[in-house]
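These are the structures in question, set out in turn.
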Structure 1
Amino acid sequence: MDVLKKVLLEIEPTEKEAKEIRKFADALIKLLKRYSGNKEVVLAGSIAKGTYLRERADVDIFVVFKKKIPKLEMKKEIEDMMMGAFPGTKYQLNYAEHPYIRFRINDRTVDLVPAYKMEEGGERLTAVDRSVLHTKYILKKLKKNQRKDVLLLKQLLKAHGIYGAEIKIEGFSGYLCELLILKYRSFRMLMKNAGRWKLPIVIDLKKHYKPSYYGKLVEKFDSEFVVVDPTDKNRNVAAALSGKNLKRFILLCRKKLSVQMFLGKPETFEEKLNREIHFVYVIELPNPNVVDDVLWGQLKKLMKQLTYEMKNYKPLEPFAAVNGKVRIALPLKEERTAELVEYSGPPAGMKKHAEKFRKKHRKAIILKKKGKLVAVEKKKPKTARNALAEFFKKYSKKGTHLSYPLSKMSIKRL
């Protein structure tokens, strides 16, 4: 049997599941409409579009407001709807650009999201306002057989940890997957073409721009991969995708297809630790219990600062996990600084700069290397553990959700 057919047997929702989830979503919407005050209540996301993976479907329901109202009023209205339609059901109130509700019912996660009504090409007030338009566009353009191609693409990306536009992952959104299948017509054709991509790439399905303008689009969006939103020419659908994950996808597309490519799982934090051959320090912090995008936004900035501050220990790329606690792993090639430290200086012929450099490093031995001055100073070696403790002592005063005193964290060397 063909590889892709084998994979689809594992990931495509069964007819029974498809009927049940649609019936479930319709029932939720019917209940919510009773308490909506005549607002439009619509199903959006992968369930509405039929592009969800087996047993992976969350329900996205949008409440469309015709005019802008204050966030506090919006919060009250969706909470009133929630309590009226599902009395006694526990829910979590989250905040993105404005409040939305997440709750569990019948073992499924449901997001109740308020949005402002938006016409195609019109001005949007918040990022989620386009979601209803995205659903309408995909339902209109995506052929029934192409839904299977979307499932294959999503599953491939999930297996390699690059599916999801959230800050934690910086990968491919579901909408981006759907647009890529629309562009290349099938999963196989996408793989064939993407394996040959030479950056920068611009995809403009609705031809909002002339090809001669594509270079300016790359500059405008500051990205080597631009997928113009068919419903909003001023938005790059691939904005959340990191350059690293884009390149990983291109390399995946060059490989020979196998079932394992699709059904494997992303490497866990522990698996990464076990294969690391360098010195590894694991820093544990309490979980501040904030929404994922806020937490991972701050966590990624922290890891970037940490890598810079630990540059004398030749750090490799750190990685992290959040599960009860926040854990950061920092692999290092060196565990202590050298006794002799070199500082690069200006070309020897630049007399004023050279003199300034010599004064700054009075106690050092000044050498010439390839025409430039180099200061060699003797320093007392410092261990990585001490350097990490110093860094986090300073970081504790930053005022972020991860700014903890040393007494509330641990630094361990594996």
Structure 2
Amino acid sequence: MPLALLIGTLDTKGSELAFVREILRGEGIDAVLVDVGSLGPPSVKPDITRDEVFSAANTTLDEVAHRSDRGFAVTKAAEGVAVLALTCGYDGILAIGGSAGTTIGTSAMRVAPFGTPKVMVSTLASGQTRPYLQGSDIVLIPTVADLEGLNRITRTVLRNAAYALIGMLRDGPVTTTVEEKRPVVAATMFGVTTPCVHHAREVLELAGCEVIVFHATGVGGQAMESLIRDGRIDAVLDLTTTEIADELVGGVLSAGPDRLEAAGRAGIPQVVSLGALDMVNFGPRATVPERFQRRLFHVHNPNVTLMRTTAEECAAIGRTIAEKLNTAQGPVDILIPRGGVSALDAPGGPFASAEADEALFRSIEENLDASRPGVRLSFTDFHINDPEFAEQAAARVLEMLETKRSPRRTG
């Protein structure tokens, strides 16, 4: 019998979660009710108590009550339920809630492996949901009405959510086919590096690889790094590292401070380049912070404004990339395209800047420990979108994969 975790604050959402549990049980799905509340007593009996949840977060319910700090309670509940989710042996997760319940429920979901059914019924399932998803494959269902009691609206929403989870659980785990046994290469792409990644993907696929491309919009980088941590990726073609520029300078498409670290920790081969590091991303032109108003911009479309990185920013970006790659446990190959790092950085383009590009290239060269075994730094006069550059990058990935498959024997 499949096992589902049902997560919510049973002092305020007890009747709603009990309603979902009955639907699941009626369809042959076992359900474990997890209480993440901290205020009033639970209205239904939990299978995992709030005491157990807070204990897993190295605190106690008494401590939470004594502090009388809602932010602290939510943070600790989120930590605790994530720890418990790693040890419960569940097959799927369903949670319901408002801002607190969504924060707590998705914390448990994000530690679950890719492919595990995850359904979050939330009053916040619209607008800016990235803090809750962070690259995970969570299904968000809006509540339409607030989750305050059972009525014709909330019953319909909760019933649909329950059957969504049931459908995913009944389908069972995906079996690995012959096609899926091919080496999996993760690649990063942006609109301004599409020709490069498209051509490199074709080369790799002809050589027998399966290529999964991630759009480098923050959530794309987070999704890729999550799959690397799950052990689902064999090599990385990280040609578009633009999310690091957003993280350091203050753009809207950062993938967080850990970007460019998962592959190194996993020890898998990675070919890295500098795609779209000539820019920082913002929304509509009117949303660009005041401190940047005198900078060079390119309006990509009415909703996307690009800002050219300066030489000083490029030097900091290059240093950060080098320092991250210096810690890698596996082989690293850095390819530097002197001809330009994006479609806008081509000769004569709106972001063409020899000074900024050279600051980026020099910073990487000066800070990268190229003497370490398995680290290679290469310069080319090609532009990043030249077919020759894409072919060179793809060839490096294939070379690394072949070395990984056939390690050199000594003695």
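Matching task: -0.30, -0.41, -0.52, -0.65 is the computed value of log10 I(q)/I(0) by the Debye sum over Cα atoms at q = 0.06, 0.07, 0.08, 0.09 Å⁻¹. Pick the structure from 1, 2. Of the structures listed, the value fits 2.
Kindly point out which one of 1, 2 the value 17.5 was derived from, the read-out being mean count of other Cβ atoms within 10 Å over residues 129-136. Attributed to the structure labelled 2. Largest in FRET efficiency 1/(1 + (r/R0)^6) of positions 153 and 201 (r between Cβ atoms, R0 = 41 Å, to 0.05) among the labelled structures 1, 2 is structure 1.
Across the set 1, 2, distance in nm of label points 7 Å out along Cα→Cβ at positions 17 and 401 reaches its highest value in structure 2.
Values in this text are rule-based calculations from the coordinates and carry no lab data. The model shown is predicted, which means the values in this text are computed figures rather than measured ones. Cβ atoms are built from the backbone, for glycine too; each structure is taken alone.
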